[in-house]
Structure I
């Protein structure tokens with residue numbers, strides 16, 4: 001018990017120290033905040049506490065690599081209106097305490113046509129974002145795991161390119177007897193190393209979307225229900241923003257304390273009658289508050305999904321509504337390579 005307390009205090013000190021090197025704010029490379037899988041999409045878009053055989057959780061918290069993610073391969077695709085988005089991930093365990101993960105996250109806006117000030121074609125160009133995830137987790141005790149991810153980030157737009165380096169540091173606690181788990185992660189610690197342009201002061205760079213997230217997940221003892229509660233943007237309280245076309249400051253609706261508090265929270269619930277099937281629901285209050293349109297019926301903020309094991313594959317589907325008429329559909333396919341003798 002004494003060693004366990006020492007580890008927890010040491011980890012918290014390291015995490016707090018690392019966070020001092022990042023600035024709170026919106027930041028660049030916003031695609032890093034997109035949901036990495038259909039399951040996460042269905043649970044509201046974020047989760048840092050679920051610790052099972054889901055290899056895609058390494059994108060959320062590297063400490064969620066477990067003994068069950070060994071040799072698991074997953075691919076994901078989502079249909080955003082203006083671009084293609086997806087992830088791929090793989091887990092490998094060196095032994096019972098040392099876990100590794102590899103992931104890639106990308107979006108692709110396709111081929112765009114460039115125009116000059118006279119509306120003349122000046123050729124086609126591409127806009128793409130990609131981040132590589134190199135993750136490592138170590139099990140310190142029966143319930144406590146810590147993890148770290150290094151992720152080089154690349155962005156290309158027309159003839160300009162950008163390069164950044166981010167780090168995620170997280171921890172996970174599990175009580176298997178009580179079906180309880182908790183997670184804490186400091187995401188996107190780092191900086192843009194190469195900006196899109198330079199000025200008289202030198203290279204112009206921006207911050208990464210630094211975020212502190214924490215969450216709990218627990219399963220009821222006598223019912224096939226698992227609940228998740230996730231808090232995000234803990235490094236900044238005020239998540240409101242000004243409306244550019246507001247005629248006067250008085251036109252801006254102020255967000256009260258309770259509303260602002262709930263904008264930091266995401267609630268998810270899963271119906272899990274077996275390890276081979278689940279149905280999930282989620283609610284993201286910030287998304288609901290910001291994207292609901294006046295005089296339009298909308299389920300903005302709500303999400304739903306399901307997953308099933310078919311033969312050697314786990315297939316999952318998730319849907320989230322951002323506003324009336326705008327639904328995001330997310331698909332996941334995962335398998336254990338050991339089922340194929342690999």
Structure II
């Protein structure tokens with residue numbers, strides 16, 4: 001069976017207003033390792049803007065489907081799938097293969113898909129997988145933060161940053177958010193930060209020294225890079241770790257090899273790809289689902305946009321409101 005509908009796709013790189021177009025599309029039965037869902041909500045983020053402009057790594061040439069994560073109802077599964085038609089799920093889409101979540105239907109990678117936790121709304125479900133899987137990769141797998149340690153989150157009001165604030169808190173860390181504005185400061189405090197540093201108003205180095213008794217922070221979660229990372233690195237404790245998540249500023253963190261050596265710092269790259277061991281990857285998602293079920297973490301939804309607003313929404317990701325932007329694709333159904 002083939003499913004028909006519409007999808008937003010990058011037809012040429014550049015301005016999303018011109019290059020992102022709504023097209024008719026067809027979805028064949030899913031291949032092994034994927035399930036096909038009828039999308040109700042899809043999470044957005046800064047990577048959408050990078051994809052539309054042609055600066056996102058790993059992608060080929062247009063046409064490209066947009067939307068890295070989506071939630072909805074399973075409509076088709078391959079033989080041997082652990083999911084069934086009718087299941088309500090959320091997961092990471094096959095966007096690297098050209099099939100994204102800003103569409104009537106979407107393929108989800110089965111190993112990165114879970115049943116929607118009880119009590120989670122469609123908007124929360126649609127914006128859950130990418131941010132929290134990225135935070136988990138950074139704070140558990142690559143640059144582990146331990147209970148009682150000080151965690152500094154850059155871009156803490158953004159998608160990955162806000163997830164890292166909550167996950168860090170759930171792991172028992174003292175969480176410090178670094179933001180640029182009072183609205184973002186208040187947002188991160190509402191979502192679990194113990195302290196906030198406003199780089200537009202505070203002396204960042206002095207403030208972090210005061211918050212850590214002069215010791216510095218143990219871990220930096222950095223999806224921003226650039227000047228913000230350069231300032232933050234001055235406050236990394238001896239033996240500390242920086243998780244390099246992205247470059248929302250346009251440049252990666254400026255690392256100094258001699259500084260890494262003399263202060264015993266560790267810098268690790270974080271690309272939240274599935275682990276090769278399927279059992280280990282499943283345990284990651286089980287842990288995240290358990291945290292969500294008991295509301296230790298919640299998707300920090302900041303804005304909900306209509307399906308027809310996708311190009312404008314993508315263009316605005318460079319200056320998005322605090323929290324996770326989610327696209328409402330279809331009306332919620334009873335479940």
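Throughout, read-outs are computed from the coordinates displayed, never taken from laboratory work. The shown structure was predicted, so the numbers you read here are calculated from the model rather than taken from an experiment. Cβ atoms are built from the backbone, for glycine too; each structure is taken alone.
For distance in nm of label points 7 Å out along Cα→Cβ at positions 127 and 239, the highest value in the series I, II is held by structure II. Here mean count of other Cβ atoms within 10 Å over residues 47-54 has been calculated and equals 24.0, so which of I, II was it run on? The structure behind it is I. Across the set I, II, percent of Cα pairs over 25 Å apart reaches its highest value in structure I.
If helix-only ellipticity at 222 nm (-39500 (n - 2.57) for each DSSP H run of 4 or more, over all residues; to 500) is computed to be -3000, which of I, II is the source? It must be structure I, since only it matches. Identify which of structures I, II gives the largest calculated value of FRET efficiency 1/(1 + (r/R0)^6) of positions 183 and 263 (r between Cβ atoms, R0 = 30 Å, to 0.05). Going through I, II one by one, FRET efficiency 1/(1 + (r/R0)^6) of positions 183 and 263 (r between Cβ atoms, R0 = 30 Å, to 0.05) is largest in I. If distance in nm of label points 7 Å out along Cα→Cβ at positions 79 and 135 comes out at 2.7 when worked out from the coordinates, which of I, II was used? Comparing all candidates, it corresponds to I.
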